[in-house]
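Nothing in this text is a laboratory measurement; each read-out follows from the coordinates by a stated rule. It should be emphasised that the depicted structure is a prediction, and the values quoted were computed from it without experimental measurement. Cβ atoms are built from the backbone, for glycine too; each structure is taken alone.
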Structure 1
Amino acid sequence: MSKKTPVFVKARIAAALVLGTVASLAAGTASAEEVKMRLGHVFAINSPVDEASKEFARLVGERTKGEVQVAVFPNSQLGGDEALARDVSRGSIDLAFLNPGSLAGLDPLLDIHYLPYIATNFKEADAIFYNPNGILQKTLRTTLAKHKMQTLGFFELEFRAVTNSKQPVQAVADLKGLKLRVPGSAGIKGFFEAAGAQAVTMPFPELFTGLQQGTVDGQDNGASITFNSRLFEAQKFMTTTNHVYAMGAVTASDRSWAKLSPAQQKVLQDTSTEVTAKQIQKNRELNADFLKKIAAGGVRVTVPTPAAFAEFQRVGQTVWEKLTPVYGAERVQALRDEIKKVRAQ
């Protein structure tokens, strides 16, 4: 701008620069206030987990006054658990309700809570799995953090059962020769292999088709997932072995988390705590109903006798010995001590 430029022109230019700066700042503020996030999970539409994820999205939107908007993609629309976890780790998906027991391929420590018979009833599960100072939550939180994921909370999947299309499973010997789909968990795979079954790792989205086509004889999800994902329609027999208690994790990508203000982060954390507590309660209320509906669908449901249950537990203990080098002797011993303390109470 030359010295000969009229004063009023200089004033207009200055005003334009100021207005441009204000507009840029306003645009930046607007984009910072409105954050759109994608949340994925593998669970069936309208299942307890899906309902919890939708409630999470709704409450986050309300409590941030629309600043954070969460879109839910259920039923493996964004991929299976391992694909979801890798995308959350990379930051290409913002949030996920994950099953860490399917993530051994990402990190072996993520399925430590799938060691057989850590808990045998809900009272033990509450004391061991939902203890924020316990070895399981500490291990999962630390391991997920190593893979660039924030852990916002834990929800219930269920005690796992065995279903198949070949024969009733009333004892360990009845598992021999069955081809069973398992998640990518060393604990579950080891349990069935020790019992003489053929364990086949298969992504959850492929499971129903695998059961229909006879690629596998059966699978090992519990009543909730077996019913809500309609897996029972391709099965004839179910046994409530309760060999593993499974819980899931609400996770956020580190990259997405960093885009939120501290106040927004607190809303997501508090909301996760609230909806997971409700989900656990609702899941348990519905469990018996799911078993009845599965039986009504033509599936023979077997509850193991105390002697059979003890036999299943003995097989499970062999898996602990085998996987101790994987999870670490100190960590496994700490878990054993925690279980012993809970059962002594």
Structure 2
Amino acid sequence: MTKPRSLRWIAALAVAASLLVLPAAAQATLAFVRNPLQPVVFVANDDGSGAHKLDAGTSPRVSPDGQTVIYFHEGPGHAQEMKAASPSGGASRTLVAAWQETSVLAFSPDSKTLAALRGPEIGKRKLVLVDIASGAQRVIASGFFGGVSFSPSGTELVYSRAPNDRFPPRSDVFRVAAADGKPVRLTRDGISQDPLWGPNEQIVFCKLIEAKKRRYGPKSELFLMNPQGKGVKRLTHTKVGALLLGLFPTDWSPNGNRLLAEFEGQDTSYAVAVNPRTGAQRPIQKTGEVGFVATSLSADGNTVLGFSGGFEPGPNHTVATVPYTGGKLTVLAKNAFQPDWSR
């Protein structure tokens, strides 16, 4: 499905990072946003030093090779544009017009392609693959989407799609070749969404369950399956109160031993570490309405990037890191939110 704005409060806060143009790429790039009333994208070294303004915008995302930063920009007539720029600055270019659902986005591992949604503010969207160099686009599917992810090899991707915007969504997970091909349906229960393709032939995804028992809507639990849609296994069993949604996957460690997720709901979003073997879970840091919102897991799986102060952007948020195993925050940027990096 398309993550409903009324339910996925964190969706508008999708974040990303890129490598800074530095000698021998010794440091990765940190990207974040300041000034929620007139938001501006900044880039810096991954320790927060050397921060400089990139452009007006929100929701920065950066290619794995660090050569391209994309971000949401409001153009003439309130046009919703995906802008692309170098992290070192310079002129930007419009990569996708009518960009929708900034959280439903993924870069290919080789940084040459991205998957994103385009279309009207209300109504069906198109899932498109975009060649970053040329801007050429190819439509994969049409409908209402909730999550997209490339395979570790970059040759395939998975996504979830619903035929309409009804809630709860009648959503299922599909797999398709990135080069070309016909989508293959992996689930057929109409309650599956937000797939994240991980290592070791694992795809983690959500199922919206107990809809009939819950007055305010179903809860989201994490499940695992293989790329053929087989071996489906429930991973988590989570206590989810009224007006809360539950867990949504955020990032895998490359070895598959660590899984980062976000517990979401009304006025709530905070990071959770999930054991991908046992389903055991624990908060990364502070929970609740002003919890630590996670946006990325470092390539070695040891460090979580995010921001403190809760999901709602504000002047007192702090971009910080925290060990995946738990511990104190390390502040990278004050009065900042929506971070990600290429570390």
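The table for this structure:
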{"read-out": "Structure responsible for -16500, with helix-only ellipticity at 222 nm (-39500 (n - 2.57) for each DSSP H run of 4 or more, over all residues; to 500) calculated and labels 1, 2 on offer", "value": "1"}
{"read-out": "Value 23, calculated as relative contact order in percent (Cα under 8 Å, 6 or more apart), assigned to which of 1, 2", "value": "1"}
{"read-out": "Which entry (1, 2) yields the derived value 19.5 for mean count of other Cβ atoms within 10 Å over residues 265-272", "value": "1"}
{"read-out": "For semi-axes √(5λ) of the Cα gyration tensor in Å, for residues 57-224 alone computed as 30, 19, 15, the structure of 1, 2 it came from", "value": "1"}
{"read-out": "Label whose coordinates, when Cα Rg over 2.2 N^0.38 Å is calculated, return 1.22 (choices 1, 2)", "value": "1"}
{"read-out": "Identity of the structure behind 0.80 (criterion: FRET efficiency 1/(1 + (r/R0)^6) of positions 49 and 177 (r between Cβ atoms, R0 = 41 Å, to 0.05), calculated), options 1, 2", "value": "1"}
